[in-house]
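**Q** Structures given as structure tokens follow.
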Structure P
Amino acid sequence: MEFWERNFVEKGEMWGGSPAHSAQIAKDFFLTKNIKEILIPGFGYGRNGHVFLENGISITGIELSNTAIRLARKRFGSQTIIYHGSVVDMPFDTKKYGGIFCHGLIYLLAADERIKFIHNCYEQLSDNGYMIFTAVSKQASIYGQGTAIGEDRFEMFGGVNMFFYDLESIQTTFEKYGLIEVREVEENYPFYFITCKK
């Protein structure tokens, strides 16, 4: 059983029931842009989903963990679409979304997977749509801990591979995908809140 599965099983909902600070910011942003439907890759057990639904934004999720999907179904019922699979296997539908919100996932992927994932998200955006990613910063206290497995990438927490971003790597990665803003946001560690427009 992998790290995330162990934590879902042992703790039920490993990050609690409240949405991430970034989800609140993304909700406000999407509302100002009149976005009515978003895709949430890395849906987890759905803690970030309610803040959008409560504000009239419909959601579709993508989640790899069956355990997380079962927990999400308890919260959302069957009316919310949650695709089971890896985000690197997107797309799961042909729909174009006005917004995409991906919190705390991209930095867990390998370099080639990150590029493919960002590209596929961009392809699923409608014209003038926005995608928001959050990524852990090199300013985090855990940067450099664990075993180095690549530049700015480390294996830690019993098998979790994490890539740490800085402004340069964000610019390099996202500039061809309509990067419009990068801001710092505090979650459990310092994160970047990355906004792109198609």
Structure Q
Amino acid sequence: MRLILASSSRYRKAMLERLGIPFASISPDADESPLPGETPSQLAQRLSMAKAQAVLAAHPGAVVIGSDQVATLGGSPIGKPGNFERAKKQLEALSGRTVEFHSALCVTDGKRYEIDDVVTRCRFRSLSTSEIIAYLEKEQPYDTAGSAKAEGLGIALMDSMESNDPTAIIGLPLIALCRMLRAFGLDPLGAAGAPHTSLEQS
């Protein structure tokens, strides 16, 4: 049984490698535009399914993991900043406030679908301009929604973090994923030690 991660994210690949199950990683071709009236949770779950389906269409018979994360402030989505100036403005807006991260998962073989949305609530400290600049210069989190890498130095920006899965904030909730994989007969404990194969596609 082939396992494919429908993502080219180095963060998600590193997370999945923890489980020791052999897998390929393929970048999905999916439209990530939100639909009118769609909630952040609905958006994250729909995109995780769309990514899984896009890869499965080219690799029938595989078990595919789709994932998507949507960060929100006051119910409005927060994107990836892309550069220093936008990241600085984003962190200034997040200072002293709580951001919700919806980390959605979809595991499917085309017949069965397991879908979940794991929410993480991050409370940012009241940040000074010098703290924001120092952080951005050190970590350059421009490819991360919310402009803070909680798995790295970004944790120093936080007052608190609440979730039932500590890995969800990185974008691949492993507790939920292990449960889903077991439903497809892929037990991480039974498959430990196998190698990882990368089959990235643009």
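What follows draws every value from the coordinates through simple rules; no lab data is involved. Being a predicted model, the structure only gives us computed values, none of them experimental. Cβ atoms are built from the backbone, for glycine too; each structure is taken alone.
**Q** Can you spot which of P, Q the value 15.8, 44 was calculated from, given it is Rg and Dmax of the Cα atoms in Å?
**A** P
**Q** Next up: Looking just at distance in nm of label points 7 Å out along Cα→Cβ at positions 23 and 159, which of the labels P, Q belongs to the structure with the highest value?
**A** Ranking P, Q on distance in nm of label points 7 Å out along Cα→Cβ at positions 23 and 159, first place is Q.
**Q** Relative contact order in percent (Cα under 8 Å, 6 or more apart) computed as 18: which structure among P, Q?
**A** Numbers: P: 18; Q: 26.
Considering all the candidates, the number was obtained from P.
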